[in-house]
Each structure stands twice: as structure tokens, then as C-alpha cells.
Structure I
Amino acid sequence: MLLVVDNSSIYTKNLVNFLSEKKIKFVSQKFDEVNLSDMQQFNSFILSGRKKNDRKINTVNSKIVKHAISEKKHLFGICYGAEILTQTLGGTIKKSSKQVKGDETVIVEKKNKICQNKIDVFESHRYEISKLGSQLHSLARSKSCKHEIIKHNDLNIFGTQFHPEMSSDGQSMIQAFLSL
């Protein structure tokens, strides 16, 4: 079973609609409704983007990342979800000089199971991953971001700086992740 953690992004509705259209079995819960003691019932997680920074959001999402790693479960972090994945594993994020928003072409530089070559995606963020921790590596870049797609070195744990739920190439990535 998949848990979608709704961190109040305006794009989460698009993610939930996409999963429903594809008849994916999932549960969607707001970050402040997630019961961390119920994590065992889920085998994969999607962490949505967020609207604003909040200590409780960071705490809940970081605990989900740690659970996914310790239990070797699948996780896909979208925008903020990739940022909290990075921070939880010792990396850093930085504020962008301006908001990054709009269509972007992402160049996939390392072979992986969820995307290849070039993909067209939608960006919307004010923060970006600046340095990866030792357990993560970068799979793709764009003109605006050095770490567009990241992956855990050993597990099926991925993050995207962009919003895959907002483009057909991105939705194909989500489907590929869910097929792992």
C-alpha cells in the first residue's frame, strides 16, 4: 500500500487525481494527520511538495524518510520531499536567487529505473538542493538546478526537485517508480 503525505502543496491534488485515474491503491493523509506508528502498513511513500516551511512538517517527513530507509521501503520525494530527503541524509538546501517556475528540460545523466535521456517537466520552487549527503547521488540536472533527480545509493528512494505530477514525462516517472 502507498501512503501519499500531503504537505499542503497546491499540486498535491494533481498527484492524487493522477493516482486515482491510474487506479493505484493509496492512502492520502495530511502531514499533521500521519500516525507514525502506522508506517508498517505501507510499503511505499510519496512525499508531496509544501506551501510553507514548518518545523512539524520537517519532523514528520524526516521520520518517514528514516523509516523508509531502515525498513528498505520505496520512497519518492517531490520538490520539498526531495529537499527533506536530502537534509535528513546530511545534505543541504539553499534559497534560490529567484523563484524557479515553469517548464524545464531535465537531462538524465545516470542510468536508472524510472527515466532516461531528456524529460520535460514543470518546476515551482524557491529552495533547491545544494549538496547531497553521502547516501545520495544525482541522476539528472537542468539549466536551473544541478540536482533535479536524486537517488539513494542502495535503495529505491528517489527525489525530484520538480513536480512530476504536472507533466506527462513526470507522470511516467511516477508510474515507473510505482512499478518497482
Structure II
Amino acid sequence: MLERVLERRSLVTNLLVALGFSVLTGVAAQIRIPLFFTPVPITGQTFVVLLTPFLIGSWSVLSQTMYVALGVAGLPWFSGWKAGLSVLLGPTGGYLVGFIVASLFLSKHRTRSYLGTVVSMLFANFLMIHGLGLTQMALWFYAKGSNPDLWKLLSMSLLPFVPGDLVKIFLASSIAVKTLQKE
């Protein structure tokens, strides 16, 4: 529904909507539960990242790119009010890149089917967001001179997040399908 409105709006309006969804991502990043065994907290970001392509289509890619770029430039809206290139290069930077990749994938693979939407979001969340998150975490450990095994990486970057991510995926899928059915 919102995407159809964006088709008829000016470039400036579309940029402001994309920025607005960047702000929503930044706000959702502050909904966080730190975990003592990993530098990766549970956050609300992925809910916004997964839902945005269904609300504003391909503008979601710009929205997440703006979120990452402005955070790297110094706007403290990454999880825990952090900012800077050090966050992107740190143990959680892969997730940030994954947000952009997942937005691109989901904006191209939208469906009105609940099952199709769930499958797309599962793919985007676990292979793109968590896959890039795990990769960056491994690189971060290696750069620090540590050589963690796959189990340690999975237990720090993926496994603790599965239950919450499934809840976010099912909820975001419900909202996305209802929104697309109204178009």
C-alpha cells in the first residue's frame, strides 16, 4: 500500500520515507537484550529490516544503506547508541551489511502468500543477515588472533537468536501479507 503511494510521490518524498524507515531501524536497534556470552545483543532491528521491503519495496535498500552509512558517519543509532566505522568492522558489522542484502532480496521476492513470505524472510534472515554476521564475527576473531571453531561461532552469532527471530519472522510475515492484500 505505501509502495503504491511512493510510486506517485516525488523523489524528495521517497527519500524522506526511506530516511524514516532508517530512523525506525535505529529506534528498533535500541530495543536490546545483551547476552553475556556474545557481543551480539538481541534487538528489534531485524523485525524492521524484514518488514520494510513489504511496505516500501525497493526503497528499503536505500533505507538500510542510509542506516548503515549514517551510523558509520557518526550518528549513534546502532545498537547501544554506538556509531562509527569500528562498529562495521567489529563483531556485529556483518549483520549491518546483511540488512542491506536482505532488503534487496526481499524487495525482489515479495509475495502475497503467507507461506511464501515466511520462506523468503527465513532465507533473508538466516542466510543473509546471520550468514554475513557469522562471517564478520569469524573475521573479527581471526583479526584478534583467535581461531574459534564453528560451534563457538554458531553459539555466539546464530543459535541464541533463532527463537526470537522466528517470532519476528512470523509476526512480520503476517503484517506484510495483510498489507499486500490491501493493495
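Calculated for structures I, II, relative contact order in percent (Cα under 8 Å, 6 or more apart) is largest in II. Out of I, II, choose the structure whose coordinates give distance in nm of label points 7 Å out along Cα→Cβ at positions 50 and 170 equal to 1.1 when calculated. It must be structure II, since only it matches.
When helix-only ellipticity at 222 nm (-39500 (n - 2.57) for each DSSP H run of 4 or more, over all residues; to 500) is computed across structures I, II, the figure -21000 traces back to II. Out of I, II, which one gives 40 for percent of Cα pairs over 18 Å apart, for residues 42-121 alone as computed from the coordinates? It traces back to II.
Work out which structure the value 20, 17, 10 belongs to, where semi-axes √(5λ) of the Cα gyration tensor in Å, for residues 74-129 alone was derived from one of I, II. Traced to structure I.
Taking distance in nm of label points 7 Å out along Cα→Cβ at positions 66 and 114 as the criterion, the highest value among I, II goes to II. When mean count of other Cβ atoms within 10 Å over residues 10-17 is computed for each of I, II, the one that comes out at 17.0 is I. Given a value of 1.2 for distance in nm of label points 7 Å out along Cα→Cβ at positions 138 and 154, point me to the structure among I, II it was derived from. Only one of I, II returns 1.2 for distance in nm of label points 7 Å out along Cα→Cβ at positions 138 and 154, namely II. Kindly point out which one of I, II the value 0.92 was derived from, the read-out being Cα Rg over 2.2 N^0.38 Å. Of the structures listed, the value fits I.
Every read-out reported here was derived from the displayed coordinates using simple, explicitly stated rules and does not represent laboratory data. Predicted model, so just to flag it, every value in this text is computed and none were measured. Cβ atoms are built from the backbone, for glycine too; each structure is taken alone.
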